[in-house]
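Quick note: the coordinates plus some simple rules give every number you see, no bench work behind them. All of these numbers come straight from a predicted model, not from anything done at the bench. Cβ atoms are built from the backbone, for glycine too; each structure is taken alone.
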Structure P
Amino acid sequence: MKIKIKKLISKDENFKKKLYLILKKKNNILNENVDLEVAKILDNVKKYGDKSIIEYTNFFDKLNISCVSSLKISLNELKKSLKFISKKNLDSLYVAADRIRKFHEYQKLNSGLEGFSYIDKNGNTFSQRILPIKRIGVYVPGGTASYPSSVLMNVIPAKVAGVKEIIMMVPTPHGIKNPLVFAAAYISGINEVFTIGGAQAIGALCYGTKNIKKVDKIVGPGNIYVSSAKRKVFGSVGIDMIAGPSEIVIICDGNTNPEWIVMDLFAQAEHDILSQSILICPDEKYLLIIEKIINKRINNMLRKNIIYKSIINYGLFIKTNNLKEACKISNIIAPEHLEISTKNPNKYLKYISNAGSIFLGSFSSECIGDYCAGPNHVLPTLQTSRFSSPLGVYDFIKRSSITYINKISAKKLGNFASNLALCEGLQAHSMSVLSRI
């Protein structure tokens, strides 16, 4: 198994055009057939509720259940799952949970999430009230892709925000339950768990059924069916984001141990054959060394077939003139994860404007961020870090503006409001104001 990695050189005449074509190929993940199938599933869940949930769960997860209540996992069962986990793994879950909670508590204190109030010179009061969303749904992938870290990252910020009701959906194909996922749910403070997956789980969360209360917002990653379903229900409920395949850009000066860089590239590639790993470096000899090590190590990896397909189809090396130019190119890519593996990485941080999560220095591997650094690993993909942020406490709150106008100001401000209303041709607006004067 030999990998020949695509390479671009920034000084080439058609560099940007070639880069955009590579990004476009990866970003084109929409599938009309999937969308049609998902629309049908959602419509059936909306119409038939629990009956559809039972049918789809039996079909997709190869089960034989007759009622939705049998898919509900009690909090006692979640607690019991702790007994099936080694002390080493349990300690790791608790450490990760504590660090994630601490980061998001700091985030809450320092992100303007406490509201405000002020009184103008005429005695009118204006304020912003912030309240947590009442009920959220968290989707967690199941089956071969079981991620307890995803439970921690989605649930803990919601708990810090003050959300009182959190329901988790996790598929259990063939009835196989992952004790680590259940333990993470218990440690996070989840309220309800149903072993339901796919688009039908999103439909149940959005529309509600006899046994499942509808939620106000849905968060959490999933496959293309889940992403399509989240896109379709947006508006009826809130969603966090449409998550695409995992991606990383590594800006390297050629001084980091090349074995480390190779494993960082592999770490992203092993997620999915659609994942993308990009290395940007001004040192051509270093890029050749990295490619040599990739081909030396690939056959020893447990998920070598996935890594191979990911790198062959979407992997990329970019040779630049210097590191500042590397930062500019990274901003075009707008990656989910960005490692700046250079000497004095803070020097280059100021040039970065588009990235979901940034890791500074050669010891700051993105994989620590995946699990227990503290910042959230639910991040914008598919170049959406140009306008989106990591999942955070702010995703689980809502803001209300509050206005109190006294009698004197009603007259003074009313004339301005009336004039503007008439400018827009809205007579009733004007009369609503003038009737109080």
Structure Q
Amino acid sequence: MQLTFLGGTGTVTGSKFLLTRDSTRVLVDCGLFQGYKQLRLRNWEPLPPALRQLDAVVLTHAHLDHSGYLPVLAREGYSGPIYATPATCALAQILLLDSARLQEEQAEHANRHGYSKHSPARPLYTEEDAKRALTLLRPVELHQATPIAPGIELLLRTAGHILGAATVQLGVDGQTLLFSGDLGRPQDPIMRAPEPVSAADVLLVESTYGDRRHPTESTEQYLAQVITQTLLRHGITLVPSFAVGRAQLLMYYLYKLKRDGLIPDVPVYLNSPMATDATSLYLQFRNEHRLTPDECVAMCKGTRIVRTVDESRHLDQLREPAVIIAASGMATGGRVLHHLKALAPNPRNSILFSGFQAGGTRGADIVAGARSVRLQGEDVPIRAQVHAMDTLSAHADADEIMAWLRGFTRPPRQTYVIHGEPHAADTLRRRISLELGWQVRVPEHQETVSLDPVR
């Protein structure tokens, strides 16, 4: 039995982990690479031969760095099942179609304005490819042991992070393999805490924040301060946001700030069709989060939903203070690009990044102090006030990951630290080795390891 790391190593994106048992092959996660160009180019490489004869795919959750390559897989001939929690299946319907439409729009825009280096520019995949992949989704309830391939049984547990996120346990030949996926925070104001796991023979654990602790400052105070200062300048606060999870958390905090009188009743716009659709799922999957139905309704009432392209363009013409939440969270695509182009050159405005910015993304460049960024073939100056807020992260930090690991009653035979940039992954590796005494290492991209116990 072997495990091959086809993504999620040396980076927080592109998660793909291939389990091979004799002639049976199961892929855990099927994500897009994002960030640096040399990573993004991997998305365009020919499908690895190992992925052409899969028996099953399992998703930890619906974020595109874990699910966004599925349309390519389906386009190239995969027609087997894709297992995930019901909430992940529902979110994937939204995210994959939106991703496909966005790629088609970007290719069309590049061709119309002639700024692509390729002639013609083309999308990585189309809406039809995404629809083909979505027909393969097979919902699996939490804690329900499910055979997914000969000799392989699947068990999902709550991971927190976003709706539907799960840790993936595979039982194979008397061994247990555990994939953490993205772990949420134990005290997240919306999502429930990750479930503890007592044992696994082989563990793959994420390390997005493996080298740092989240700030202890009050999220509400910081958010109120940025918005109030921007209001005093008669400016607009632009918040690039992940459409699933982060947008809803921002809506919740802004509703609370207004309710408690900590900010004026400034207009709040949610300009992301994907985030709008995802928000409705919080009422559908009420058992997966901490909000009451009344709180779900209240946070939505406090936000003006932007649905059409014309409404989105109108926001760029606003002359009164406002808060605009728009995807994507790392400014890699989506409607936020148009808002950046219009709002970033004005020093009265603020740009508030609300989560992790992967290396090589526009968000990372802006947070690092870039004076301009390239947007749709133009260099756009960054004169707006830039703020970065890590307190809204949906990822467990290093201490929270270690606390989750301490829930194991016996150490795994081998632990692999994945889904982290190099410093974060190696820092967490050292902590696991020194503090827990476990066998642990950071795998290399495309590395294959044997999972057979040493006799």
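Rank structures P, Q by distance in nm of label points 7 Å out along Cα→Cβ at positions 347 and 371 and report only the one at the top, that is, the highest.
P
FRET efficiency 1/(1 + (r/R0)^6) of positions 19 and 275 (r between Cβ atoms, R0 = 30 Å, to 0.05) was computed and gave 0.95; which structure, P, Q, did it come from?
Clearly, the read-out refers to P.
Computing mean count of other Cβ atoms within 10 Å over residues 163-170 gives 25.8 for which of P, Q?
Q
Of the structures labelled P, Q, which one yields 4.9 when distance in nm of label points 7 Å out along Cα→Cβ at positions 147 and 259 is computed from its coordinates?
The read-out was computed on structure Q.
Consider the structures P, Q: one of them gives 16.9 for mean count of other Cβ atoms within 10 Å over residues 195-202 as calculated from the coordinates. Say which.
Computed on structure Q.
Say we calculate mean count of other Cβ atoms within 10 Å over residues 11-18 for every structure; which of P, Q gives the highest result?
Of structures P, Q, the maximum of mean count of other Cβ atoms within 10 Å over residues 11-18 occurs in Q.
When mean count of other Cβ atoms within 10 Å over residues 219-226 is compared over structures P, Q, which one is greatest?
The structure with the largest value is P.
Out of P, Q, choose the structure whose coordinates give FRET efficiency 1/(1 + (r/R0)^6) of positions 339 and 403 (r between Cβ atoms, R0 = 35 Å, to 0.05) equal to 0.15 when calculated.
P
Tell me which structure, out of P, Q, gives -9000 once helix-only ellipticity at 222 nm (-39500 (n - 2.57) for each DSSP H run of 4 or more, over all residues; to 500) is calculated.
It must be structure Q, since only it matches.
When P(r) over Cα pairs in 10 Å bins from 0, in percent is computed for each of P, Q, which one produces 4, 21, 32, 26, 13, 3, 0, 0?
It must be structure Q, since only it matches.
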